[in-house]
Every structure is written in structure tokens, then in C-alpha cells.
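Please find the structures below.
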Structure I
Amino acid sequence: MQYYIDLGSSTIKVYGYTSELKLLEENSIYFKNDFDKEKGISEANLNELCTYFTNLKEKYDLKYENTFIYVTGIFRELVQEKKTELVKLFNDKFDLYFNIISHGIENYYLGKALQNDYQDKKVLIINMGGKTTELVTFKGKDIIDTVNLKIGVADLLNNFDNVNESISGVSVSVMEDFVLDRLKDLSLDQDYDCAIFTGGEERFELLTDFNLVPNTLFDDGIHKYMVSFDDYVEGTEKVFNEITMDELYKLMPGNPKWMDGARSGAIIPLALFRKGNIPWIIPSDLNLINGVINDNLK
């Protein structure tokens, strides 16, 4: 078996691949906390990262030749000296390559992950992380535009520390206005047929009972559901105002910390849907590792 690891600003996802890709486990570490591009990630987070990889290496027998790590998000902001230190640490301690990829490479793999015949539909792909958000536009089978945004879930968590009270202490509209102001210079087309929101969103919307309906826009054998813009807003309001944080944690017992970004993570896409006048949202669990696999199979 080969192992593929997606290591972002706050979540580490571990996949196994033989004939198909399978998510084996995930773990959240908030690398943004006490981050300094010249000093690196905090000592506490570095220790947690090393402990986690020590356990992974033993659990799955990870080796240089069977393990591929793709590092994104906040790690790209490190000065070269700190990037080199992490590469050397992983090489010496784990015999693994700490592969920090560029925004351009991430966009490429995201495009490969979502490459599909969208039956002449115009589709906006939204891939959001802790510190960045990538947008890719498809028209039918072709990528016609890519945009990288310097905003992610961490920006909202840092500015709205009351969002994760039992019931959110800040409204959806206030947080959306914050994002819309940050994106005031972004121009989006107004003729999208739908948007695909990636990175575990299908799982999340199923767990929190969004009003999903069968996807009638295209048939790729993967994306079975869609939700209208109005129902997406209603589902987001429910997550803010009706489902407590404890209830959210219980929905994902394997990695409850993932839910710390659930409320904030709904807002950047919501602002993009509104700016692009997007009528339908397709929730997706695909990410860049799917693109890596698809690229290797070509």
C-alpha cells in the first residue's frame, strides 16, 4: 500500500491507496497558533506534529518509498531557513520528505481532482484551508480560470473568538460582512451554474442534516447531492444557532477538533456564493490528494 498525507494549516489527513484511495484517519493541530514565519511553528505544535508522525510511522510502517506528504497553507509562509529545517527534521527523524508545495501546484492538483465533464456547465471549485482559499473555474471539461485568496478559516477564528461558544456568540451575517469586505476587490462572474465546495463538505452537510437533494446538474458518479443557496444559508444558520459545539464534536468522534472550524468554515464559501450569484452548491469530499492520484494514473 502507498500512503498519501495532506498536511495543511490545521488538519492532517492520511490516505491509503492500492486500487482506490481511502481516508484512513485525520488529526487537527492548529499550526496557526503562535506561528511566526521567521521562528516557525510553535514548540508545542512541533512536538505534537512529531508525536503524531512517530505514531503514524509505527502504525502504518511508513517509509520514504511508500509515503508521499503534501504540505500546504501556513507552511508556505515560512522563511526558507525554517522550511529547510522541517525538511531536514522529517528526513532525519522519520526518513520522510516534508514536501511543501506551491499555490500553483495545489491549484494544479485541485484541478486534477475535480477534472470531469461537467456537461457544459460552468462550475466554481472552492478549496478552503486554514490560511488560504483556492478557486478554480471549469467550463465543461476545461479549466478557464484560477484565483488564490489570502483568507481562510483561521482568519475568521482569529477575528471572532466567540463563534465557538456553545451557541455562536456572533451572527452569520456579521461574519459574512467581514469576509465580503475582505473580498471587495474580487470580481466573480455571474453566470455560474453551480459551485463545488471541497475538503470534507459532503460529510459535514450529511452529518448536520442540510437539505440535500439529488444532483441533477451532472452525473460523475461521485457528487450525489446538491443544496440550493437558500438552503445552504438555512443550514449554516442552524449550525450557528441550533446545534451546540458539544453536539458538533459528538458527530465526529474520530477528530472532534475538526468541528472547531465548522462554523467559520461555512462563511467564506457563503460570501463567494453570494458574490457569484451561485444558485446551487455541490458538497464534495475530494481534495488535492485525489488530484495527485488522478495525475499519477494519466
Structure II
Amino acid sequence: MVIEMELMQIRYFLEVAQSEHMTRSAEKLHIAQPALSQSIHRLEKELGVPLFAAKGRNIQLTEYGRYLQRQLTPIMDKLDTLPEILQKMANENYSTIHLNVLAASNMITEAIMEYETTHSDINFKLVQNEENDTSDIEITTKMFYQLEPEDEKNQFVCPEKIFLAVPSSGKYRDRSSVSLQEVAQEGFISLMGSKQFRYICDKFCRHAGIQPHIIFESDSPAAVKNMIAANFGVGFWPEFTWGKLESDKVRLLEISDPKCSRDIVITLNDAITRNQNVTDFFYFLKAHCARQRT
């Protein structure tokens, strides 16, 4: 037999079980005493057991009533806290900005740190997943990119130079620029072929007619940066994504031929968010990128 107990019916029972007095419970619940009695009797009929027994002019819980009270009290306590929990979840979701950072990680991190100084109530969650399409904002890259007019509201492009990191001594000591043809015989340190940045740099090399001699490759940008900074070989260095190269052994040269740059494409996923916090950060990020280029 399936018993269907209504939420209000459970509240009525628990109040009467607490007070063991029908009239006082009715007053506290702001309903008529006969209506409360009728609700309790209907519950007893549905359960097929007596929940209360007369005790003089009052009532008391039966064995069945005490058992039901023990079972329902924690359930009702949880139900009573659900609105507060759900509201807290909603507030946290509203104050959390989800970013999918596939490029310009250094620049994005700096932007977040700057933003947090005046928006301490905002939380950021970052992922790096090319299959992710549920983030509020995506930061990705393309070698050549043409922004469609209809996308201008929710998307912008930040051009990024790509330098070549070379030893600060020897033949590159007094140079400010270099062509890829000149470094054709150098040992290259690079990201793995599955990375977007590696794909773009390989295209630059093909355009220059060279096949880079890869002496070390890793799927970790940090490992590649460290190897380049330690002067184990030359390597491509994205201006905003990796930030400044802090090493006196290595210097960054502009690549004169071919011109090496890419577009950092920042997209507001307007299809899944109507969150003003997300929109505000998106426009802050746009201004931050513009400042980086000046």
C-alpha cells in the first residue's frame, strides 16, 4: 500500500506531536482546531494506525506516533533548510565566473588578480579543455581570424606577437630581430603537437620553408618555458600568454620573416549566461587587453 502524505499534513502532525495539545497547535498554525483534528484523523486513517491517544483532556503520542515523529523530524528539518541552501547556491553561481583558458593564461591571470582587488565577492573557476562549451567566457587562439560583424557584441580579438627566445650571448647578442631561416639549424624546445600554440608555430615554420629540429617537447607550458629560460635551446614565446622572460641567459627577438603573431579570441558565451557579473568582467577583460597592446 502506497501512502501519500502531504507536506502540510506532515507539518501539522509534527506540531501536534510536539505540543500534544490540539487547541494550542491550531493557534500556532493559524488554522481552526476542527480542521487540524480532521487532518490528523485523515493521516491516521491513511496509515492505518492511531498516532495519538486521549490522556484526560489532552492527548499523547502512541508508540506509532513517536516512531513517525522520529522518522519525520530530520526530514522536515532538511526540507526547512532547502530554501536557504538553494538561495546560497544561486548566490554562489551568480558570483562565480567560469573561464575556459586555452590561450593567454598569463594575461588572463593578471586580469583576474587586478579585478579581484575591487571585486572581492567574485569567484573565478578556470579550466583548460578544448571540448568544454559550458564556460561563461572562452579564451582561445587562431592564427588568422576575421571577426564577423554579428559577433562584435560577444567577442573580441587581442592580437599577440610571437617572439623567438634565443641565447643572450654569441651571435644573437646584438640582435633585435631574427628570421626563422636564420635559426633553421638550432635545437627547438616546443610544446607537444596536440597543443594549439604548437600547431600555429609549425605553420610559421612551414611558411618560412624550414623543418624545426625539436630537441625537447612537452605538454606542459611551464616545462617548456623553464627549458627555454635555462638556455637549452631556442623556442617560440607568446607575448601575453607567457609574459616576461625572466632570465639573463635568454632574450626575446622579434621574428622579422615571416611576421609571427596570432589572435587571442575572447568569447562571451551569451547562450548560457545572463549573469551581469560575467558581462562586467568580459568588458573589463576587453579593456585590459587593450591596455596590454598600448
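From which structure (I, II) was helix-only ellipticity at 222 nm (-39500 (n - 2.57) for each DSSP H run of 4 or more, over all residues; to 500) calculated, if the value obtained is -13500?
Working: I: -11000; II: -13500.
Clearly, the read-out refers to II.
Using mean projected area of the Cα convex hull in nm² for the comparison, can you identify which of I, II gives the largest number? Before the final figure, lay out each step's value.
On the way: I: 14.8; II: 25.2.
For this comparison of mean projected area of the Cα convex hull in nm², the top structure is II.
To test your reading of the models, identify which of I, II gives 2.3 for distance in nm of label points 7 Å out along Cα→Cβ at positions 28 and 76 when calculated.
Numbers: I: 2.3; II: 0.9.
Considering all the candidates, the number was obtained from I.
For mean count of other Cβ atoms within 10 Å over residues 36-43, which of the structures I, II scores highest?
If we compare mean count of other Cβ atoms within 10 Å over residues 36-43 over I, II, the biggest value is for II.
Computing mean projected area of the Cα convex hull in nm², for residues 172-227 alone gives 5.4 for which of I, II?
Values: I: 5.4; II: 4.2.
Of the options listed, only I reproduces it.
Values in this text are rule-based calculations from the coordinates and carry no lab data. The shown structure was predicted, so the numbers you read here are calculated from the model rather than taken from an experiment. Cβ atoms are built from the backbone, for glycine too; each structure is taken alone.
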